[in-house]
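> Below you'll find the structures, each written out as structure tokens.
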Structure P
Amino acid sequence: MARPRKPHCQRKTRVVSFRLTDTEFAGFAALAAKANLRVNDLVRVVALSRREHVTIKTYAAYDPALLAQLHKIGVNLNQLTKHAHAGRMSSQIEHLCDQIEALICDAAEKELNP
């Protein structure tokens, strides 16, 4: 079954094209990526808005503070693993494992209850 035709007033029949420098395009491409849009769709939103400034809400996929904390824990875990392979065990292993478990629980809780 074919898709029903749109009313004449809703059909997009006009094409607008213009050229950009690489720098200008890169700016639009970065904004479009943040907004999870194609560059053409972003430019359409900007062009059709009748305000001077356009606000596009974006949401970070991951909490930067959480990633930084995980990185620090990973560095410590790597150092402890090297010491364990050399035969020197640290008393910090249990504390580090507790921190990792707490971070995983917090991240899972935030994912399930946004």
Structure Q
Amino acid sequence: MSVKIAVYGTLRKGKPLHGYLEDAIFLGEDWIKGYELYVDGLPYAVKGSGKLKVEIWEVDEKTFELLNNIEVGAGYMPVEVNTEFGEAILWEWKYEPSGKRIESGDFDDAGIW
């Protein structure tokens, strides 16, 4: 079984946690409406009026469980989002965001990593 995930921060290509996706299948990039991106050391996606740049990856169940445990343990919650590649799991921040809002919705514009 495989799971599609939508990543927007440290799991994206060239970012610190991307190694977790070394065996995943890259499906492409998309923009998810209805989210805002904040950065306060780490990136946080919260529901809002903006858009969020994501990479869509297909991962095996073992990789998904590992990532889900990491993300949930850090304060994110898995939610389903619609992408041009079908339904995918995105980890949304479950608290009020802090830090700087990245107006573009693209983590590359945050200027870190």
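Rule-based calculations on the coordinates, nothing more; no lab input. On a predicted model such as this, the values are computed, not experimentally measured, just so you know. Cβ atoms are built from the backbone, for glycine too; each structure is taken alone.
> Assuming 14.4 is mean count of other Cβ atoms within 10 Å over residues 15-22 as calculated from a single structure, say which of P, Q it is.
Of the options listed, only Q reproduces it.
> Which one of P, Q has Cα extents along the principal axes in Å, as calculated from the coordinates, equal to 36, 26, 24?
Clearly, the read-out refers to Q.
> In terms of mean count of other Cβ atoms within 10 Å over residues 7-14, which of structures P, Q is highest?
Q
> Given 0.05 as the derived value for FRET efficiency 1/(1 + (r/R0)^6) of positions 47 and 71 (r between Cβ atoms, R0 = 25 Å, to 0.05), which of the supplied structures P, Q does it correspond to? Could the numbers behind the result be given before it?
Values: P: 0.05; Q: 0.90.
Answer by label: P.
> A further question follows. Hey, helix-only ellipticity at 222 nm (-39500 (n - 2.57) for each DSSP H run of 4 or more, over all residues; to 500) derived from one of P, Q reads -3500; which structure? If you can, show how the numbers build up before the last one.
Working: P: -19500; Q: -3500.
Considering all the candidates, the number was obtained from Q.
> Let me ask you something else. Given that distance in nm of label points 7 Å out along Cα→Cβ at positions 39 and 95, derived from a single structure, equals 5.1, which label among P, Q identifies that structure?
Value 5.1 for distance in nm of label points 7 Å out along Cα→Cβ at positions 39 and 95 corresponds to P out of P, Q.
> Here's another thing I want to ask about it. Compare relative contact order in percent (Cα under 8 Å, 6 or more apart) across structures P, Q and report the one with the greatest value. Show your work: numbers first, answer last.
Numbers: P: 14; Q: 34.
With respect to relative contact order in percent (Cα under 8 Å, 6 or more apart), the highest-scoring structure among P, Q is Q.
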